[in-house]
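S.K.: In structure tokens below, several structures.
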Structure 1
Amino acid sequence: MNGDEREIRNLIERWTEAVRAGDLDAVLAHHADDIVMFDVPPPFDGVRGIDAYRAAWPPFFAWLRQGASFAIETLDVTAGGDVAFAHALLRCGTPRELAEQPDLRLRLTIGLRKRDGGWVVTHEHHSFPDTSVEAAPPANGAATA
């Protein structure tokens, strides 16, 4: 892992800790003013700009205070000279939701740009798989048991 990848990993881990703590200032740190976030709840066309991003967090913090989890399970980072992306799976749910669906994971994709010598998040995408549809066959065409 190179220095940029380590820096981005640390940035995302601190962001996750800030989310769990409900620390809005720390959640906003290292995010671009023109951030675009596609989130689980509406609006369907995304949240655009740091003010809209800021406004999206208080309801999630309230949900977390009711005992929900938000913890990284896997995190992969790829960094180039001035652009990077990361993808992660997180345990995100109430104890009941996670007991009923133990494999449930929030999917997180983050796009970053290097600005003024540091990494800033310019794009976030949060999603859960749609469990109401049948799984597609494996991409390589292999049969499943």
Structure 2
Amino acid sequence: MTIALQYCHVTVNDPDESLGFYRDALGLELRNDVASGGFRWVTLGSASQPGLEIVLSEPHAGRSQSDGDALQELLVKGVLPTLVFRTADLDATFEKVRASGAEVLQEPIDQPWGPRDCAFRDPSGNMIRIQQQATEAPRSTL
């Protein structure tokens, strides 16, 4: 059996503002933009992973009023799940995202568990981490 992740949904307050971050700052490509019932679903992807896409949607899009309200509350608190991206050049990616005006949570550092990473908040408050794999050869466990 083969299984792969196809979509990851990210809740945002404003699809246009978020599109600027995910497309322009992170370099993802716009794949689809669908309006329905007064809401939008914006799909983005990366040429390096053609089968994996991120769908941006507002808290109330396709949800009941109470569910949308609850999701909006979590979004405002900044406690929704973190997205982690990888890049071959963390320092260049960090500078590009910082230049976009995104809120920096952590500048690039080497983590004790291996990768070098940094962290930002997207325009809606979601935490976005970006990491570069450690270049050190794996350690032997002998």
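S.K.: Among 1, 2, considering only distance in nm of label points 7 Å out along Cα→Cβ at positions 67 and 99, which has the greatest calculated value?
M.R.: Greatest value across 1, 2: structure 2.
S.K.: Follow-up question, since we're still on this one. Here helix-only ellipticity at 222 nm (-39500 (n - 2.57) for each DSSP H run of 4 or more, over all residues; to 500) was calculated and came to -5500; which of the structures 1, 2 was it taken from?
M.R.: Considering all the candidates, the number was obtained from 2.
S.K.: Sticking with this structure for a sec: For structures 1, 2, which has the highest computed value of distance in nm of label points 7 Å out along Cα→Cβ at positions 91 and 131?
M.R.: 2
S.K.: If volume of the Cα convex hull per residue in Å³ is calculated from each of 1, 2, which structure is the one that comes out at 157?
M.R.: 2
S.K.: In terms of distance in nm of label points 7 Å out along Cα→Cβ at positions 59 and 107, which of structures 1, 2 is highest?
M.R.: 2
Just so you know, all these numbers are worked out from the coordinates, no wet-lab data involved. This structure is a prediction, so every number in the text was calculated from the model and none was measured. Cβ atoms are built from the backbone, for glycine too; each structure is taken alone.
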